[in-house]
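What follows are several structures.
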Structure I
Amino acid sequence: MRYLILFKALLVSTLSFSQTASIKGKIDNPEEQVIKFVYTNDIITSQPKHEMVMSNLKDGEFSATISVEEPSLIYFSHGSKVAQIYVKPNSNLELTFDAKDFFNTLKIKEDNGKENQLITELTSTFSDKTTEIYSVQQTLYLKDSINLAEFADKERQLVKEQLDFIDKKGKKLKLPDSFINLLKAEINYGSINNLYQVGMKKRVQPNDKAFSFMEDVSLTDTKSLKSFNYHLAVKFYFQHDFYNQKTGNNIEIDKWFLNNMYDKGSEKLSGEIKEIFIASTAYTVISNNWDFLIDSIAPKYFEDAKNKAYVSQIKPIYDEYITEKNKPLPDGANKIEGEYKGIEDLLAKYKGKVVYIDVWASWCGPCKREMPYSLQLQEKLKGEDVVFLFVAVNDKPENWKAAIKQLGITGEHFFGDQSFSYSFMNKFEIRGIPRYLIADKTGAIVNTNAPRPSHEGVEETIKELLK
């Protein structure tokens, strides 16, 4: 889960901007019939700033118009080849390469500026070493003889050489510091992020000396504020710090982890770096509806935050969360309030009655198909000492409420947050839903795999416990 806590997978954004740039070109010996342009991620939301653009090839030629709000490093990919170009608003670029000899043939022509000249020279100069590093990384997971420390030393040495090249060539071409700083940050911190993720996938212990490259993360690097890779590296810095202090996989530890990471970042960081860190952490928690964290992190953020622009990005999704959280359920459906550590704690309020527990989620098709049968079963047992308890797991509050209203589900409804869901499903080894359990009048669960509402024997199973 911790990878999800800190960042999301790339999502396609629907934002649009008035300024554009045109890119055309030709690919010799193409690997496929498309070229893709993927925009640098927003530092707060971790989503691309603009939509991904895909251009279809015709006889190897392509043409694309992309939205650009400010000068940006943008990734493009064709088959297995990936590189960057520097795009300015209203610029015209021409991109050509041979897919069979990508690094040595990549050419970028533009109508103003020499930034892409540096990028192409950097790419071709270090093509052999870059290919070698990539090849080593591919075997890293397979060969124990290749350890993270050795690999990290090789990659960090390559990065040092690249940064020196950028400084010298940038000075010669008289390129602006803003571009030089951005390019260096993307390469330097991109390397750190890559190594960190390799180490975690390789299951290297956090306190291993192989992670010494984390010392290269600066918490005061104001020159790199425009770099998404820099801010991701800062997140990894604090993540790594807490990996060394507490381990485990359950939700309570994740809750401790993110709360403390937020607090430590607030304490150690300052200025714009701090504003971005606390805003992106709060956004991740709120946008994912991690209700077990929102109530602790959101108030701290809105009290700590100084950057009004970032607050304006986060406040609407927080307000929407609160609105949905406070919406009442439809008539006949009772929302169970309060925090319950486990199912036994929840069942204590129903002692003296048989409880038929329906474990479900709004995204679960089979769960929803059972609901009409559940309503029929409730009608058949009306007046009996039976409680129909619907426990939602791994769901979002707004989707949960919408499904209850749409399906007209009467009964007792409990929304299990991630902490409750984890412990509940782990306790009863629930690997899939729907799942049905029955508790007797003492509150003890006597059937952990009860018949579904649509099953012929379910009514009799419940009535046996009513005797």
Structure II
Amino acid sequence: MFLTASNRREFLTTLGLLGAGSQWAFTGAARAETGSAPEEKLALEGGEPVRKQFLASRPYGPQFYDEVEQRELIEVLKSQSPFRWWHDGSKVLQFEKAYAAHIGVKYALAVTSGTTALMTAMAALEIGPGDEVILPAWTWYADYDVIVLAGALPVFAEIDESFNIDPSDIESKITPRTKAIIAVHLQGTPADLDPILEIARKHNIRVLEDCAQCCGGKYKGKYVGSIGDIGINSFQLSKTITSGEGGAVTTNDSELFERSMRFHDVGAIRAPYTEWLKGGALNAFAASNFRMNEFTGAVLKAQLQKLETICERLRRSARIVREGISDLPGIKLRKTPDPEGDIGVGVFIDFGNRQRRDRFLRAMRAENIAASGPSGSVILPVDGRIEKKLTVHSAWPSFQTPEGKAIQYGAACCPKTIDIIGRFGGVIMDPNFSEEDLKDIIRAIRKVYRAVGTA
């Protein structure tokens, strides 16, 4: 069962959490009802757990698979044309058009994965040897790897309490060789794009939005992926909507789109893009093959129809949990530059240090509620292969320049990132959590936080 705007207040009232004047009033009776009285014994210490069965989120998109995906896939099977260019009515083309219209861009190009979308964007931006690209110290490997595979030099900036790149740490990393900034929208929260774009425009630098973990997210009313110079998305299993694998490149720039199109398809442009681009303005160049197949396109065409439902359910659940714990003494939640645009993937709390955070996580799991630190990314500078600058060939150009040889990765280049990721912990939302599930999450957080949050 899912909460509507009309019954959310009633639900919160039944928890004993909503008081007069729409302010939280956590009375003794409410403590008893939510099972979070200060004297209640933690399950970790032998007390009764909040739940009997373990509660955890699951991949979002597959929970919404139904006859829509089935119908689209059967149509591909019946067509006997799984290659997107061999027939009219391509599912991939239909998805591209629908996705571009949905997020408000002129062009969307479907590719095989989020990583190949990033590689395509690197090619579109003409990133290569001698160039530098700024990226957050906490993100997925692909953001770093595609820079290196382009022959360019990755330069890490710290994150802030949004878990995204800290705009205040970008400008000091810019040099005459800086060609792009990757603004990654991590774990459902949009990066603070206004200051990032201001810095980029000041220095004539391109902005690439990595929306892999934030499909459906918005920043100040605009969908992520429609705001920077070029954007990418991933449709891997752990993303908002999924076809198992798959990706997309988005832009409003016809030249960036043409370079993307050519790079993803052995240098070619094919119909209907030849008409859209009036034959193209660029010559062919050495390229790759990242074309999406019709089966993947069919699933994504169907999943796109469910994107807003998934996002709205996540946002609603996250909002209810945040409100249900908002009166806890000294509580500090993850920062978001746009609460309404945030997908609401999780509710994360700052515990001040790793020791308290880890105790919170253990205690929550003992209450049969899944809990974790920030996830889905890696503190890249401390990863062994990155710290050692290992590449596919010893003479790879990224680290052969004086700047590449001089740059030092490791913990010393991202102490703030290490601190932030180590002290936040929380619960990942699920679009199908029930009212009872949300009550249990609130009860468990209140119970555990009072024991460990202010220790």
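No value in this document is a laboratory result; all are computed from the given coordinates. Note that the structure is predicted; figures quoted are calculated from it, not measured. Cβ atoms are built from the backbone, for glycine too; each structure is taken alone.
So distance in nm of label points 7 Å out along Cα→Cβ at positions 192 and 424, computed for just one structure, reads 1.3; which one of I, II is that?
II
If you rank structures I, II by mean count of other Cβ atoms within 10 Å over residues 336-343, which sits at the top with the largest value?
Across I, II, mean count of other Cβ atoms within 10 Å over residues 336-343 peaks for II.
With helix-only ellipticity at 222 nm (-39500 (n - 2.57) for each DSSP H run of 4 or more, over all residues; to 500) coming out at -15000, pick the structure among I, II it was computed from.
That value comes from structure I.
One of I, II was used to calculate distance in nm of label points 7 Å out along Cα→Cβ at positions 48 and 264, giving 5.5; which? Before the final figure, lay out each step's value.
On the way: I: 3.4; II: 5.5.
Computed on structure II.
To test your reading of the models, identify which of I, II gives 10 for relative contact order in percent (Cα under 8 Å, 6 or more apart) when calculated.
Working: I: 10; II: 23.
Answer by label: I.
A value of 1.00 was computed for FRET efficiency 1/(1 + (r/R0)^6) of positions 128 and 160 (r between Cβ atoms, R0 = 35 Å, to 0.05); which of I, II is the source structure?
Of the options listed, only I reproduces it.
Could you figure out which one of I, II the value 17.6 for mean count of other Cβ atoms within 10 Å over residues 56-63 was computed from?
Answer by label: II.
Quick check: 40, 28, 18 is what I get for semi-axes √(5λ) of the Cα gyration tensor in Å, calculated from one of I, II. Which structure matches? Provide the component values of the computation, followed by the final result.
Working: I: 52, 25, 22; II: 40, 28, 18.
Checking each candidate, the match is II.
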